[in-house]
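Structures follow.
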Structure 1
Amino acid sequence: MLHGLEPNMNNQSKSRNSSSLVLDPSSLSVPPSSLRILLWDLDGTLVRGKRYGVFKDYTVPMLKAVFGTAGCLPEMIVSGMTDLQIVEEALRSEGITREHISSRMNELRHYYIEEMKRATGNAQHLLEAMPGAREVLQRINEHPRYLSALLTGNIEAAAQLKVEITGLAQFFNLPGAFGDDSFDRRDLPALAARRINEHLGASLQPHQFIVIGDTPNDIACARHFGARVLAVATGRVHSAEDLRALIPDALLPDLLDTELVMRTLDEL
């Protein structure tokens with residue numbers, strides 16, 4: 001962990017209780033030692049805006065509503081960052097500190113979702129599932145060895161809204177980790193693992209987790225925790241060459257070939 005980058009301790013050891021957490025641990029048909037938990041990034045991996053920059057349509061007014069300024073957010077490239085990190089970096093030049101941001105978390109969450117809904121309406125005309133995502137998640141859902149959870153820079157409420165809008169919510173039945181948990185994405189796999197182990201009553205080890213994402217930060221957070229990592233060149237910012245240079249355990253161009261995705265996961 002970078003010096004001074006600490007996770008949200010209020011949520012660190014607590015499992016999320018969203019309505020999507022429906023998995024009964026007694027229903028598992030394989031022993032815990034055989035399980036592999038897939039920790040999915042969201043934006044650029046499973047979902048995407050139908051145009052680039054949709055994110056700023058609601059986060060700029062959100063920051064203005066809470067802090068009176070959006071700082072340098074309009075000029076930032078935010079791919080792979082947690083929402084808290086984005087807020088901190090956008091407002092640093094305005095003299096707004098991490099402590100100030102943390103003290104207004106409830107307002108941030110409220111205005112984030114309010115502005116997101118205002119900017120996108122029902123969002124179906126702005127957000128869509130990544131090509132192949134639904135088919136891959138369905139196939140994974142049918143495989144007893146694999147379970148899926150979200151590991152995303154989005155605040156939890158925004159992540160849940162996005163998977164509901166895109167019809168993917170049914171595939172996530174474990175607690176995950178989100179952008180309102182920490183200013184540092186590298187903290188998220190350990191938080192997700194702790195929540196999942198508590199939910200399952202298990203002691204899954206880091207090598208049993210596979211982070212799947214489209215940015216260098218996804219690779220970095222997996223390495224920091226000791227998980228495997230499958231990079232997918234599905235995002236708009238980082239090319240396959242960019243990701244290959246960071247030596248992920250596996251790299252795919254997209255999620256279109258379900259059989260290839262499954263074979264790749266089986267080899268990790």
Structure 2
Amino acid sequence: MGLVDKIRIHVRGIGAGDRLRDRAAIAVLVALRLLTPLWSLLDRIHLRPPSPLGLVGRYQIRAGVNRWEVGGVEGAAYLFPGTELGTAYREIEAELGAGGGCIDVGASFGWYTVRWARLLGSRGRVLALEPDPRHYPSLLHNVTLNQLPNVVALLCAAGDHDGPLELFTPAFGLTTFDSSAVHHDGAAIKVQMRTVDNLCDELSFTDVRMVKVDVEGFEPEVIRGMKRLLERDHPIVIFEAWTLGALDACRAEIPSSYRIRQLNEWDYVAESHGSAP
């Protein structure tokens with residue numbers, strides 16, 4: 001996709017703003033993103049000024065009855081209502097009609113957490129995990145903003161063991177990744193890592209129907225840490241894989257009773273043939 005096409009997509013995202021002031025804030029963010037080449041140039045001479053996106057405070061987006069409030073530095077949240085970022089899983093979300101539990105690994109500001117908690121209502125719960133201190137306050141706020149008592153949101157990463165983890169936060173203009181345990185250009189912070197299996201045991205989180213894993217390259221480690229859950233509840237697993245090598249690494253951690261199909265360019269769905277209806 002060329003630069004002009006990317007700009008057009010971002011400009012269309014202005015309409016996602018809930019109020020006039022939100023649309024104005026998004027318009028400023030879109031304009032500031034044009035500074036990306038300048039920030040890349042400054043990095044070459046070893047200068048790293050703060051992200052210009054910090055000049056914009058918080059703004060709200062809306063999709064139907066759901067609302068989200070995010071900070072300017074949290075990324076292009078305004079793209080979610082009108083692009084595949086926010087609509088890629090609609091086909092699978094129909095599975096939530098029967099209730100049960102969902103786990104959102106890499107919940108960010110809570111786009112899917114809010115959607116799924118609303119769909120489940122009193123019939124189920126959502127466990128949302130987000131390690132990035134930029135996103136976690138927005139996740140908590142958006143759960144409260146939408147009055148969703150069926151969400152448990154935790155400030156932690158998911159992986160294949162419990163312990164500390166080094167998380168790399170993105171630097172403006174230098175990477176397309178969000179925060180990731182896979183090294184990229186950005187500041188490193190220490191966060192707590194838990195396995196999904198241990199969290200489910202501690203929280204008595206059962207009857208899990210769906211798990212989403214979007215953690216910027218750390219997906220195999222997350223899946224390795226939820227093998228008991230996969231064998232017990234046979235949930236649908238949505239995961240991201242940017243390369244064939246990443247896909248093979250995830251496939252190696254998923255039980256043989258599962259079949260994997262491609263959902264879109266980067267996302268895959270693993271469904272157990274041994275699961276109960």
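Key figures
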{"quantity": "Highest-scoring label, criterion being relative contact order in percent (Cα under 8 Å, 6 or more apart), among 1, 2", "calculated": "1"}
{"quantity": "Comparison of 1, 2 - label where FRET efficiency 1/(1 + (r/R0)^6) of positions 93 and 141 (r between Cβ atoms, R0 = 35 Å, to 0.05) is highest", "calculated": "2"}
{"quantity": "Structure from which -9000 was derived, helix-only ellipticity at 222 nm (-39500 (n - 2.57) for each DSSP H run of 4 or more, over all residues; to 500), options 1, 2", "calculated": "2"}
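Values quoted throughout were computed directly from the atomic coordinates according to the rules given, and no laboratory measurement underlies them. Since this is a predicted model, take the numbers as computed values, not measurements. Cβ atoms are built from the backbone, for glycine too; each structure is taken alone.
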